[in-house]
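Each structure below appears as structure tokens.
Nothing in this text is a laboratory measurement; each read-out follows from the coordinates by a stated rule. These numbers were taken from a predicted model, which means no experiment stands behind them. Cβ atoms are built from the backbone, for glycine too; each structure is taken alone.
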Structure I
Amino acid sequence: MLWLFLSVCLYAFNNVLWKLFLKGEQPLHIISRRAIFTFAFALGAAWVTQVNLIDFILHPNSIYVFIASLFGVLGLVLMVTFLKSGSLIQMAFYSLLGTGIAGCYTYLFSEESLTTKAILGSVLMMTGYLVFCFNDRLKAQKEKTVFKHHLLLIGMTLSFSVSLLIQWESLKIFPPLAIICTQETTVLITTSLLGIFFRPAENSRNSESQSTLKMALMAVVIFAGIFAGTIGLKTADPFLASVAGFAVPVLTVIFGGMVFRDRMDVLHWVSLVLMIAGGVFLL
């Protein structure tokens, strides 16, 4: 679970970086440029740890990893498209849907056991998350929400859920770095091809060198988050991974408040304390 919680913190910080760096950038462009770095990191890590990628590619079940990667890319594109005009708070309300899907699959179809400590930890995490949602519901209602936003968020949640479940099953067979390499290769190729048809605006405010530095920073953060999350998923299960993910929107808002200097409410910190308490039970 420690790996999952580390991944949660990195993903939350990455969400803030998306919101900070997306201004003046076309989403597909920023994803594909970031993927150049993460692909290189993944390939380098696989080479250093001597992961046999040839055997992985020739394995008949590797096609499922590719399918999971396609769903992951779709979820990523939908997410960053939403963040161009949507709110980080609005995105938080759709986490419950993904957790419900993961829980149903984990304990109804896969018949994994659920311990008392896991139940207590999940309840505390859920309570903290609900406190967060209740506190921010009025703010979210005041923000302009269009039907397109809901479609993007639903598609994002379903895509990430399918990707998570397939990856969990694949981790029983393949090493984590083989799955990460497939994922980042798929991200790079898919977004690069799509970027041909959706070219970035010519009047981007960022210089090439500044933008490259931003991509490198984002790549370091997200690759560390992906690696930690994959290791955590291998040792836990999709439901607990989703429960740990409840902390992502809370930490995103807190990190975002620090970066954008937004006023933080007391209940934001209350929800964080409850989630930390829940995390202790889940360890």
Structure II
Amino acid sequence: MVIALIILFVVLLGIYAVFVEPWLPPKITRHKVVVSPDALGQKPLRVVVLTDLHACWPWMRPERIKRIVERANSLEPDLITLLGDFHTAMHPPFAKPLAAAADWAQPMERLKAPLGVFGVLGNHDWLEGGEEAREALEAFGVTVLENKAQRVSTRGNSHVWIIGLDDQYGEACQLHGKGRRDDLEVALSQVEDDTAPRILLAHEPDIFLKAKKSVDLTLSGHTHGGQVRLPFIGALTIPSRLDRKYAKGAFEENGSTLIVSSGLGCSGLPIRFMCPPELLLIEIYA
């Protein structure tokens, strides 16, 4: 009897992890980042983060992406960032890729933010052809930053620098392998002043160990929060050379902050456990 109950419990957990949690509406996780304590009495810069859609049938169809976009808009952000891995990381029999990048990119046209929508590409985008992903995003109003920095005016004479980093992984998703496209030095060289806040968009969080000396905030995805998390243990593993403690959440080191999102879609297997889909809303006081 006990064995039968244990088996039933495991089966129910499996059903939940495959057919319930991956389908949940995105949880809104809020973070507060103080770049300048003098700005605490002012209206913060509101940034919404979407990452790791891994668009595919049936898990992340265009209709679901539209609902996610509507949820993002409802948060009334000043600025929206997309952190890559728009293409699927699952294949038959678990999922079927969408026919074209435009299928997942078209809903992005509905994103509304007065200061703009900025994006970077992820490792899986390059596995499926990064040029197609870039062109699709730009066709629907997203500014794609590949080792580039862009000045964004906020209020009055204030501004921030949005810095986009390209893929750190290279061919065949090898960790810092051949064909990696990131160049932090080139991106930082385009920043024209040392006083304005610097926000780095980097699909993989690995760069934080190097970037924290030069930027105020790093926004990343890629880890999916581990996708499966256990009580008292957390993520079993993450696809990163960083420690598992960086799987999701906010981390401050040497005056610089890293925020890692657990993302929206699934990688490898269509499974999530104690790690639901997530949108980030970050309030920056700068």
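Suppose you compute helix-only ellipticity at 222 nm (-39500 (n - 2.57) for each DSSP H run of 4 or more, over all residues; to 500) for every structure in I, II: which one lands on -26500?
The read-out was computed on structure I.
Tell me which of I, II gives 30, 14, 11 when you compute semi-axes √(5λ) of the Cα gyration tensor in Å, for residues 8-63 alone. It traces back to I. Set I, II, criterion distance in nm of label points 7 Å out along Cα→Cβ at positions 80 and 112: the highest-scoring structure is I. For the structures shown (I, II), relative contact order in percent (Cα under 8 Å, 6 or more apart) is largest in I. Each of structures I, II was scored by volume of the Cα convex hull per residue in Å³, for residues 160-215 alone; the highest score is held by I. Comparing mean count of other Cβ atoms within 10 Å over residues 184-191 across structures I, II, the highest figure comes from I.
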